[in-house]
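Below you'll find the structures, each written out as C-alpha cells.
Read the figures in this text as sums done on the coordinates, not as results from a lab. Computed from a prediction, not measured in an experiment: that's the story for all the values here. Cβ atoms are built from the backbone, for glycine too; each structure is taken alone.
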Structure 1
Amino acid sequence: MLNEGNQVDVKVALQDVVWDDRVMAVTVNVTTVDGGSLPSADTWLHITVGTVDKSVKPVESNNLLQKWHDGGDGIQALSVGDGTLVVDGIVRAF
C-alpha cells in the first residue's frame, strides 16, 4: 500500500487502445518491479490519452472501457500487443 510521499517502480504493459467520439484510453497491466500488484479504484486499469474537448472529463474513460467490455456500439479498439510492449514507470501516492 502506498502512503503519501511513497513511490513504487512499476512495469506497465500496454494492451489495447480504445476510443469513441469523445475519449481515448489505453488499457494496461501494471505490476511492481518485483512482480507484485497494486490496488486500484478503477475496474479497468488504463491511461486516459485524451478527450475531444474540455467539456469531456478524463473520468469518462472508465465508462468507455466498461461499455467496450460489454460490447457497446460506436467503440473502436486496436490491440497494441500481447503484453510485450512494456514501459517503466513510477507510481506515487498523493
Structure 2
Amino acid sequence: MYSPSHNSNKRILSRYEPQGDAPLEDLEAVLSQDGFSMPFKSHLKKVELDAEELILPLLGQVRRYVDMEEAPAGKEECGDCEILENLGKYLK
C-alpha cells in the first residue's frame, strides 16, 4: 500500500519540448488519422518533492479549473495562450 512516509521523496521530472516551430500555416503536414507527428526532445531532472506540502495543494488548484464551466481567459502577452487561440482557429 502506498504511503508517502514509506517512500522516497526523490522523483524524476520529465519534460518534452517540441523541436522547431509548430507548422501553423501547414497544419496538415503534421496531422494524420492517428493524431499528429512532431519531433520532441526529452529532458529529465531529478527532484525532491514533499507530496503533502507541494502536490496536494496543487491538486486543489487543478480541481478548481476542472470544475469551471468555461476555461479562464488567457493573460495578455502569454505566448502559450496565443498559440492555443491560433490552433483553435485552424481546428474550426
Label whose coordinates, when helix-only ellipticity at 222 nm (-39500 (n - 2.57) for each DSSP H run of 4 or more, over all residues; to 500) is calculated, return -3000 (choices 1, 2): 1
Ranking 1, 2 by relative contact order in percent (Cα under 8 Å, 6 or more apart), the structure that comes out highest: 1
Label whose coordinates, when distance in nm of label points 7 Å out along Cα→Cβ at positions 16 and 40 is calculated, return 1.3 (choices 1, 2): 1
For Rg and Dmax of the Cα atoms in Å computed as 18.3, 51, the structure of 1, 2 it came from: 2
